[in-house]
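Below are structures written as structure tokens.
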Structure 1
Amino acid sequence: MLVSPMRWLREIRPAGWCWVDPDRRDWLESLGLRTASDFLSLPGVVVSGHVGRNVSCVHLDGTIAYLKREHRVRLRDRLRSWQDGFGWVSVSAREAAVLGRLQDHGLPGPKCLAYGAADGAGFLLLEAAEATTELRALPAIGREFAERLGRAIAGLHLAGVDQPDLFAKHVLVCPQTLAVTILDWQRAVLRRRVSWTRRVRGLAALRATLPPDADAAWAIVLGAYMEKAGPVPKQFPDSVEVVASRLRRRRLIAAQRLRTPTSVTQELVRIDGERVCAVPAIAGSLNEELSIASLYDRADDGHLIHLPGGRRGLLQSRKYRLPFDRWWAALRGRVWRSPELRVARLLFHLERHGIAAPKLLAYGQTVPRVTPARAFLLRESIPASPARPEHAGSVRELLHRVHDAGCRLDRLGPSGEPFGIADGRAVISDPSRIRLVKRLAVGQIRRDLERVNAFFRGLSNE
């Protein structure tokens with residue numbers, strides 16, 4: 001009797017496939033982690049990420065690990081992996097391959113515990129580096145550590161590992177042993193030989209993101225690198241400086257040059273497979289189906305929701321019937337992001353830059369294949385009054401900070417939105433009128449300032 005191949009696919013799809021570190025297999029199985037679905041279902045707090053991919057901190061019987069999830073393995077990611085020589089694989093499998101090369105050569109990378117895929121989603125589970133701190137958080141970079149770092153980077157290049165994301169924020173150090181750990185290898189490429197041009201690019205990324213007072217330490221890093229790497233081109237140090245100087249002009253690079261990373265803790269709890277992502281303080285009140293349904297209910301759009309701790313959240317709930325934006329995103333190999341998710345990302349971004357704006361409480365979106373997409377945003381509401389002529393200086397100062405954070409005005413409301421006045425100072429009262437952009441042009445800055453000036457001229461003429 002013939003067996004339906006579709007039936008066979010349905011039977012294996014939930015489990016998917018996964019690779020588990022042989023030395024940790026028994027321990028992980030004792031925790032109930034056997035299939036890819038088991039790993040993907042691990043509860044944890046989201047500590048970073050983007051739409052379609054995030055990183056959660058998970059606790060495994062006293063061991064801290066980080067779970068990198070790809071909610072949907074994208075065609076463009078598989079194509080990029082294939083072009084870079086990894087085969088038709090996910091970002092997770094690609095990073096695991098790089099970590100395997102690092103381990104084979106005794107190079108500084110996190111320990112891979114497992115990786116795999118199920119139901120179109122991918123994952124990579126990494127053991128946390130113990131007792132480490134970020135390079136930028138060090139009071140000073142000592143000579144011994146600088147030499148270790150320079151030799152470690154040279155070892156990477158000699159082993160054929162091309163790491164374009166060699167930023168200072170990805171370098172961890174153990175203060176006791178000075179051991180180096182380098183994170184985030186999803187864009188690294190394995191080559192037979194890393195060219196000097198690519199070496200310059202990698203080192204320039206580190207140089208550009210070191211704190212401004214680390215010039216002496218950088219000289220030691222580069223000296224140790226050149227000593228281990230062997231004969232280098234005469235112009236090599238100058239080339240690194242030229243590329244690093246160019247990189248520093250980019251907003252995201254400039255933001256990384258702070259001596260100490262932001263002290264703002266931004267964590268999210270995933271609820272029901274990320275139908276809801278909420279800050280830990282209110283996550284417990286949103287984990288019931290009735291609560292989740294109310295967040296997506298269009299009838300509750302614009303309502304104030306009472307939350308634990310006396311907090312109140314303003315709910316924005318939308319339904320997107322027309323699929324054209326989603327189709328266009330799919331054609332470009334991108335993940336569709338609703339306006340609500342874009343504002344959620346913006347609120348976290350403004351908070352990291354210390355800009356007075358509503359606090360993000362929760363967000364979510366569902367994108368079925370056939371039925372309309374739905375999304376919601378739950379944020380704190382700032383009781384702000386419209387700006388008056390005497391507030392012009394405060395608003396212009398806030399606009400300057402918004403520009404420094406890489407954002408621009410999308411539109412200015414009739415009462416000066418997105419700006420408002422709370423407790424005598426300018427705040428962002430309507431974040432939907434601001435856009436986070438990759439590169440902020442001088443012309444955009446000038447147009448925003450003229451809009452604000454025109455608004456206050458109109459108030460003065462009333």
Structure 2
Amino acid sequence: MSKRKYLLFLLLLAGMSTAFSQSPEKGEETETDTVVLHKLEQWRDLKFGLLMHWGTYSQWGIVESWSLCSEDEDWCRRKMSNYADYCREYTRLKTTFNPVKFDPVKWAAAARYAGMKYVIFTTKHHDGFCMFDTKQTSYRITDRDCPFHVNPKANVTKEIFNAFRAQGFWTGAYFSKPDWHCNDYWAEEWATPTRNVNYSIKKYPQRWQKYCDFTYSQIKELMSEYGKVDILWLDGGWVDPKNGQDVNMPKIAGMARSFQRDLLVVDRSVTGKYENYRTPEQEIPDHLLSYPWETCMTMATSWSYVPGDIYKPTGKIIHMLAEIVCKGGNYLLNIGPSPEGEWADSAYVRLRDIGDWMKINGQAIYRSRPVEPYKSGKWCFTGGPDGTVYAIYLAEPGEHMAETMLIKGLKVKNGSIVDLLGAKAPLKCKRAEDGDLLISVPARLRQNPPCKHAWVFAIRLAQR
């Protein structure tokens with residue numbers, strides 16, 4: 001979208017939507033770099049992205065990393081009672097990790113068909129195992145002790161980024177600030193009772209500085225050796241100056257943007273300048289938020305691969321997408337690859353069905369902005385760049401369109417023009433006494449709707 005058209009878009013929606021901006025907390029520093037802010041607006045146009053949690057833990061079909069953390073043992077049971085033995089066996093998973101069916105081109109094609117526009121990949125989770133060719137540690141997929149290191153695709157992060165970029169995706173690097181394998185974060189001299197650094201930083205500042213240098217160097221590798229990177233998605237929000245764990249984010253962000261000028265930095269749950277957008281997890285906010293945000297959510301029940309995991313129905317995923325977008329957010333949907341490097345068939349089926357819906361209705365999603373009343377009952381509302389308002393009806397499984405569809409909450413005048421996306425001709429409509437919109441749906445569309453799961457009515461409003 002050109003700058004002129006974008007300004008016109010904002011003017012067209014000025015009377016219909018709540019102003020959307022970063023709302024800092026009192027005394028909180030916010031991003032002021034115009035290059036980054038422009039990139040953030042472009043990111044808001046994308047709406048739908050893919051997240052992947054993948055690592056050696058997939059071989060056991062367990063939750064990523066957390067079984068190593070003693071404070072989470074109550075919900076993350078281990079396969080053996082002796083903690084030291086468990087940690088040794090977990091670390092040894094590196095020596096058997098061999099995902100020979102890894103095919104990122106196939107993943108990228110399926111994600112593109114679904115209408116996804118950006119990808120975030122776990123280059124390193126909290127357990128410290130690196131899915132990229134870092135030179136800072138041997139605990140990596142390209143090390144000689146990992147059988148996959150001889151595979152031409154061994155540097156899976158580079159392969160994923162290249163494959164998805166070729167399909168037009170933005171790329172993002174998930175990176176864990178805490179590293180439970182690094183001896184300068186979880187020092188072997190002491191116990192590890194919590195997820196936090198297990199020694200006194202004040203007492204051992206030089207050790208902490210070594211850890212900061214290690215973190216900086218790994219991020220530098222990702223920012224300088226892996227082509228265009230659009231998002232640095234940092235996890236482990238307890239590594240925070242307010243919690244006494246300062247990894248020097250100004251230095252990290254400055255270095256990262258020296259290689260990737262318009263990089264978005266997402267220092268998750270650490271509010272301020274280096275959290276360019278926020279990331280509520282496994283939930284959709286109840287209302288419109290006043291800052292850029294993205295719901296990250298699993299397609300199945302687990303972030304990581306679990307054999308036989310149950311995947312959300314397509315209709316539910318589409319409904320969530322519509323609700324997130326109508327409240328001003330993006331939807332980042334996670335798939336966990338198997339230890340062989342495959343996605344479950346259920347994931348491909350969902351992506352295909354989502355793509356079928358998006359091909360008909362995508363104009364109500366991409367480049368849209370929230371429009372009052374945002375959500376009303378089963379209706380979600382978005383606004384397009386040309387001023388069109390989209391009313392998305394979230395249909396129940398097996399539900400049929402009624403002869404008359406009442407759109408409550410969107411006040412219009414007589415003379416508005418309504419189209420059902422995927423149909424060929426405008427529908428008859430009129431203004432109800434209270435200003436709500438009544439749409440007449442002909443029998444041919446009720447009997448043979450253009451899509452499943454959710455129907456989208458495009459409304460060109462008469463002058464109000």
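Rank structures 1, 2 by mean projected area of the Cα convex hull in nm² and report only the one at the top, that is, the highest. Show your work: numbers first, answer last.
Details: 1: 27.6; 2: 23.5.
Comparing 1, 2, the top value of mean projected area of the Cα convex hull in nm² belongs to 1.
Hey, helix-only ellipticity at 222 nm (-39500 (n - 2.57) for each DSSP H run of 4 or more, over all residues; to 500) derived from one of 1, 2 reads -8500; which structure? It would help to have the intermediate numbers written out before the result.
Values: 1: -11000; 2: -8500.
Label of the source structure: 2.
Which structure, out of 1, 2, was relative contact order in percent (Cα under 8 Å, 6 or more apart) derived from, given a value of 10?
Numbers: 1: 10; 2: 18.
The read-out comes from structure 1.
To which of 1, 2 does the computed value 17.7 (Kirkwood radius over Cα pairs in Å, for residues 71-246 alone) belong?
Numbers: 1: 16.9; 2: 17.7.
The read-out was computed on structure 2.
Laboratory data are not the source of any read-out in this text; all were calculated from the coordinates shown. Everything quoted here is computed from the prediction, not taken from an experiment.
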